[in-house]
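Structures incoming, each one as structure tokens.
Readers should treat all values here as calculations from the given coordinates under stated rules, not as data from a laboratory. Note that the structure is predicted; figures quoted are calculated from it, not measured. Cβ atoms are built from the backbone, for glycine too; each structure is taken alone.
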Structure I
Amino acid sequence: MAKKTREEIILVVDDSPETLEVLHRSIEFMGFEVYSCESAEEAIKILEDNHIDLVITDYHMPFVGGLDLIRHVRDNYRETEVMMITGYASVEGAVEAIKAGAEEYLAKPFTDEELEQAIENSIEKLSNRIAYKASPTRDLAKQYGLLGESESMTRVISTIKKAASNSHPVLISGERGTGKELAARIIHYEGEKQGNPFIIVNCREIPESKMESEIFGYLLSDGKKSKSKSKETAGSEKIVRDGLLDLAGEGTVYLKEISETSLAVQVKLLSVLTSGEFTPVGDNRTRRASCRIIASTSGDLLELAGKGHFREDLFFRLNMTSLNLPPLRERENDILLLCRHYLSKTCLEKGQGAVPGFSERASKVLLQHAWKGNVTELQILMRELAGNLPGELIEVADLPYFLRYNLAEDKRLDKTLQEVEKDYIKEVLAKFNGNKSKAAELLAIDRKTLRDKLNR
């Protein structure tokens, strides 16, 4: 007797008729509606004509294999989960399946209980993903422009939402251009401190000699000697200029690139995080800090701590909530989504009409690009494209030269070192629209050396 009927619909694909029949009966007995077929080609047709919640596919099949079917499902059916089964179990196979998009990997032989558990796990992950798409977190991401449907960005947005629900310190890490400041802003403006100041301290831009006084304030002078003292401080013994911690009040102080702070500043920050108190430079009276601290870094603080450049105890205090923003090259599924978003946004700002799409070849070029500047680089590129729209479709020829030049198929191992250097110099010059000063700076040579190379 079959169990209670389930709502989910499952498609089973296996080139062995005997295995297929056993799987079909077992899953049907669990209460699911089941489709079954013996090839990936048949599976694709079934997917086109029916809503399928879970595809269970064999690994080794003739012509089109299980991995290819998984990739097809991942590319075309976002609300369908995938599970791999195989009689050739190996670590490499499991890794391949997971990379292709399978949420579960089951090795033959397996029991009915193991099969049912793997199915339940897959369906739970599908439910969570669908719930996320309909959740306020997704709307939150759209509101602030922190877009992404990749698994890594799903985790990031979930962590941001949790961080916004409390006032604990947060440490945001990630390469330059990944959106660390944006993440800090969202945490502040969606949290309980949203009505208070959000103050950015760019630790990389403040001279080390001034950083401590800028953050914590400093003693101006004895009140009697100060010519600029106000009536309110005329009777005071000391006048202290407020630092950024004071100005933030009940708000948030965002310490951008905290790795650039001196050890003296780090000691005072540690005091703020442990006791909530600090002393302005030159003063001996303590003050209370009511603000929240959010810090970011594009480096490895633990590695710096090992070299004596950063306090390990401060790292652990800041790292109560850890948020790592992945580089764009690890978010391949998000690249075209972000390109369309920023292109549309710029076109709207400029009052332009229809937004062009990207041809298949242009999309391939964008996906292959290294994006060393991450999302910031992508935004700049889309602004440039929006300023010179070609028509209804953006082709490879419409993209900047350095993007076209970086096509993977153009990378050949049949050039001399001199030829490679020549091509690279051309690429850098194209990147900066012929500006020799900027090109020389990136190449780490002077303008005369660049000029000599160009003449040669």
Structure II
Amino acid sequence: MPTYLKPDPHLLDDRPNPLMAIDAHQSIPLQPLIPIGHGKTPMTGWSSHDETLTWTIIAPRAQAYRVSILLRSKTATPLILEITAAGQTLTQALPAATTPWDRFNLDTLLNLPAGQHTLALRIKSVTGSGDLAIDLHAVELTLPATLAKLAAEAQALRSKQTWFSDAAHGIFVHWTSQSVPSAGNPKPYADAVRDFDVERFADQAAQTGCSFVVFTTSHGEMYFPAPLKSLDAIIPGRTAKRDLVPELSAALARRNIKLFLYFHLGCEPAWTAISGFYETDSEPYFKKWRSIIEEAGLRYGSSVAGWWFDDGAVTYYYHRPDWPSLTRAAKAGYPDRLVTYNAWELPSPTNCMDYHAGEFNEDPIFSGHLAPADHGLLPSGPYAGLLASSAFVAENDWVHTKLNTPIAPIRWTPEQLADLLGGFRAHHAVPIINLMIYQEGTFSESSLQTFAAACANLKQSAK
């Protein structure tokens, strides 16, 4: 199993305190759903009534906490959740087969005296028999007053933009330091930025019929396609002399397409070692993060319409960041900039964002939570209050990394893609579809032709 950041047992007053399933002491071994070194993914394999997970926690003073549990269950019978700590036991009924993932709030507060405690979680079926089928991400402890304060802050930070729910669709572009050309060896990142053909890229993006493009900056490695003093001060040699961002934004704007930026908080060894990524106290790391994001935001203003931050639920979440401060940094220079922290299939890591990233979701009704009358605003479920969006691949991966190999064929016929896009548009949900791209900045002609034909089919059916 990978080595993860050591959790801090001290409960904080001003934010949720996630007790990650992967950090718990287990009476019966569970396994990570997806073992990745920089992220803490859920634990799977909870099949026994004898399972108990425990965590050590330290309360700063005597206080009462709201308890939430992030899980999904495929168990055919209803369940009983049981939380025990400091001589108090809380129980909560849970319906059968609670899929997909959700955040379940216990009705009763947990009273903790000041000091160190052991918190235990048990889950049983109401019948007390039969196999369980449960995946667990975390137990959350939060002060009720903090929940109310964070909800108010999140609402105040929300963008007032209304265009997003009426957008056609977005195109995701994973053009990264690991991208390779259609033939031959890749160029160094700064040289690839220097030689990127912005006008040709914008022309091809327009062929897809998209309303916006999400263009990747930091991904597998910490690079940025622009000169950034903040990033150079942390790890030199990862920026470029050419500032590609305003050129992209201007070229796309001439075609009525907006620009978003993607940013990953970093997972390569060189970056994690120098940035303090694995330090238990995450504030020094997020001070660096804010310096990068604020510098970019203040420079680009409204020319960057949004951020797509990856690994929100599996990496940001366990670091216990000050979410409002991150979102304020992300909106620096343009308060109406749209922000998301990717939850993948898990519950939202925070409500301090504008839209749900929806990675891999191709369901335009979001498991029954979205109706056309909602106009793209999710009214219920784990993403309630967020604008509905999804991100998934058109071909077979996100990044084109195979040397001297063409981009794989697109997964749909034009008719199938038109049906998919039409289903999302009917619900004002916005799919962001990843098209693989060569290092020279061009897409697969076959994929572009499929998008153009699908958009033509949609226009014809709308007449």
Note to self: With relative contact order in percent (Cα under 8 Å, 6 or more apart) as the yardstick, tell me which of I, II scores highest.
What the structure shows: II
Next item on the list: Rank structures I, II by distance in nm of label points 7 Å out along Cα→Cβ at positions 9 and 41 and report only the one at the top, that is, the highest.
Entry: II
Checklist line | Identity of the structure behind 0.45 (criterion: FRET efficiency 1/(1 + (r/R0)^6) of positions 289 and 417 (r between Cβ atoms, R0 = 35 Å, to 0.05), calculated), options I, II | finding: II
Next item on the list: Using mean count of other Cβ atoms within 10 Å over residues 185-192 as the calculated read-out, with 15.9 as its value, let me know the right label among I, II.
Entry: II
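Starting from the value -14500: which structure in I, II was helix-only ellipticity at 222 nm (-39500 (n - 2.57) for each DSSP H run of 4 or more, over all residues; to 500) calculated from? Intermediate results must be reported in sequence, preceding the final value.
Working: I: -14500; II: -7500.
It traces back to I.
By the measure FRET efficiency 1/(1 + (r/R0)^6) of positions 321 and 337 (r between Cβ atoms, R0 = 30 Å, to 0.05), tell me the structure among I, II with the highest figure.
Largest calculated value belongs to II.
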Notebook entry, point to check: Taking FRET efficiency 1/(1 + (r/R0)^6) of positions 297 and 377 (r between Cβ atoms, R0 = 30 Å, to 0.05) for each of I, II, which is largest?
Noted result: I
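As an exercise: P(r) over Cα pairs in 10 Å bins from 0, in percent, calculated from one structure in I, II, equals 4, 20, 29, 26, 15, 6, 1. Which structure is it?
Working through the options, I get structure II.
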